[in-house]
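Undergrad: In what follows, structures are represented as structure tokens.
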Structure 1
Amino acid sequence: MSISDALVKLDALRQNIVSVYMGNTQVVDRLLVCLLARGHVLIEDVPGVGKTVLANALARSVHCSFSRIQCTPDLLPSDVTGTSVFHRDKGTFEFRKGPIFANIVLADEVNRTTPRTQSAMLEAMSDGTVSAEGQVLPLPQPFLVVATQNPYEFEGTYFLPENQLDRFLMRLSLGYPSPDDESRILRKQPARTTLPELKPVLTPEDALQLQRLVDGVKMDQGIVDYIIAIATATRQAEDLQVGISPRGALALAAAAKATAILASREYVVPDDVVQNVISVCAHRVVSRTYMHAGDTLTTRRIMQRVIESVASPV
């Protein structure tokens with residue numbers, strides 16, 4: 001697939017999503033970056049701003065298997081990964097796959113379930129496999145988890161473990177729509193009218209070809225050094241308890257490559273890195289003043305200072 005072909009498909013995907021999600025279009029582009037970079041995405045915001053609509057619009061726009069996990073406090077790990085069922089007539093057990101075995105998985109209100117159940121998704125998100133019954137079962141490809149959550153201050157929510165937060169390529173916030181966008185939402189009510197009729201514009205093979213195209217994007221050594229310098233600056237920052245790990249640096253590089261494709265380039269420039277630093281890295285660091293990765297505003301401010309302190313390559 002050439003870049004020109006890729007841009008045609010990506011533009012069709014973008015238009016399909018924004019026909020339903022009438023809000024922050026920059027968030028839609030970040031979502032496309034996650035799909036291209038094989039990265040999972042966590043969408044966090046207050047109820048009612050379109051988190052689930054956005055995730056559903058992406059799932060319906062790609063002609064592949066989709067499942068939704070409604071996360072609740074009584075959800076068990078086996079409800080996510082699957083469980084063994086005994087057949088009395090055969091005298092054998094059969095493993096029945098859970099909803100995690102889909103191309104696109106919507107984990108709605110993920111922080112309303114317990115950390116034990118949240119951790120059941122770790123292997124799937126990290127390796128694309130599920131270990132069950134002494135076997136390692138591969139998940140279908142492409143595989144993308146789109147998780148939504150309400151702010152931690154809301155009743156009945158749990159902190160996501162730091163190791164699970166690290167498996168999300170990006171953590172995004174939608175914000176409230178502009179008055180013009182909100183006017184269109186009130187008039188068209190897309191979640192009720194447009195979303196059920198949304199047709200897919202991308203096949204699973206298209207998504208895989210787009211991901212392979214991202215793998216071929218060139219990254220100069222100067223860009224590699226720039227990413228390493230940003231990671232090193234977070235590890236040495238006095239106001240951070242935990243800096244960016246090598247996994248975080250890899251994620252930033254992957255997001256930069258995907259951003260280059262969206263910009264119709266086969267090579268990465270420094271701005272591709274800068275555009276993704278906060279979305280990719282802010283949830284991976286822990287501040288000293290607030291010992292948990294849930295402190296989004298503080299870590300975003302710190303990451304902005306890190307960007308400004310590290311010299312960009314020419």
Structure 2
Amino acid sequence: MEQLQEIQDKLELVLSNINRVVIGKREVVTLSLVALLAEGHVLLEDVPGVGKTMMVKALAKSINTDFKRIQFTPDLLPSDVTGVSVYNPKDLEFHYRPGPVMSHFVLADEINRTSPKTQSALLEAMEESSVTTDGITRALPKPFFVMATQNPIEFDGTYQLPEAQLDRFLFRLKMGYPTIGEEVDILNRLANGSPIDELKPVIQIQDVQTIQAKVRNVYVDDTVKRYIVEIVDRTRNHPDIDLGVSPRGSVALMKATQAYSLLQGRDYCIPDDVQYLAPYVLSHRMTLRPEAKYERKQTDEIVKQILAKVYVPIKR
């Protein structure tokens with residue numbers, strides 16, 4: 001129990017540190033940390049100017065790790081992401097010049113402003129923690145964490161992310177506008193400069209690696225595993241869903257549940273964890289039927305409907 005409390009204390013330090021910079025978004029910050037501990041990635045979808053980039057920077061600074069930003073633009077090439085081999089006339093050899101993806105933390109800023117071909121450059125990195133260039137596969141540093149931001153697809157100059165790309169993100173989150181009181185607080189904090197410049201690390205990268213290993217050992221009872229699978233299976237048979245959640249989604253929900261349980265100070269998962277996380281994990285992995293889109297139905301609401309119908313296991 002002492003070890004669990006020590007982990008919880010460290011994670012609370014990170015959350016408190018980030019909340020010094022990101023005002024009023026503790027839930028989004030908490031879920032982003034859960035994704036990191038579950039070795040997943042986060043897609044932040046919202047309008048410009050609500051603090052998406054600031055949150056990623058604050059998370060990286062709090063953990064004292066290297067951080068690279070990729071500004072996705074229509075002319076960005078896959079090699080601009082993964083790196084490229086450059087010929088050296090002195091030794092008559094090609095030498096690999098690493099791209100920004102070769103980092104612990106990567107901010108894929110406005111990922112839906114570039115072409116699907118360039119978006120797919122992140123697929124291997126996010127799924128296998130490696131990149132392949134010129135037939136050579138190179139491992140990425142551990143931990144490897146991608147936080148991508150995107151503007152709503154209704155905005156001009158945006159591309160819709162393909163299903164294969166969306167499936168690589170553990171969570172899709174929305175920041176939302178601050179309340180009036182929170183926005184006044186933001187103005188007060190920015191009056192004398194950006195607080196991000198004064199942010200100091202509170203844990204080390206080795207701490208993250210240790211906690212990630214602990215997450216893998218969090219106990220998931222068979223009843224909870226079956227509960228996860230039954231929820232996912234309902235998405236494949238729902239009348240409003242054209243394409244349901246794949247088995248990768250079941251695995252993602254279990255890993256997220258393990259990380260969230262540890263953050264709560266437990267070394268075991270409960271159904272409440274699954275219920276809370278399911279909309280964030282599953283909604284972006286589903287494709288609506290055309291008639292459901294026409295009726296403006298939302299996948300996160302469908303997940304909540306499914307949760308209300310699936311029997312919640314009770315351990316006796």
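Just so it is clear, none of the values below were taken in a lab; they were calculated from the coordinates. Note that the coordinates shown come from a computational prediction; the quantities given were computed from them, not determined experimentally. Cβ atoms are built from the backbone, for glycine too; each structure is taken alone.
Undergrad: To which of 1, 2 does the computed value 0.35 (FRET efficiency 1/(1 + (r/R0)^6) of positions 15 and 127 (r between Cβ atoms, R0 = 30 Å, to 0.05)) belong?
TA: On the way: 1: 0.35; 2: 0.60.
Answer by label: 1.
Undergrad: In terms of distance in nm of label points 7 Å out along Cα→Cβ at positions 103 and 247, which of structures 1, 2 is highest? Show your work: numbers first, answer last.
TA: On the way: 1: 2.7; 2: 3.5.
For this comparison of distance in nm of label points 7 Å out along Cα→Cβ at positions 103 and 247, the top structure is 2.
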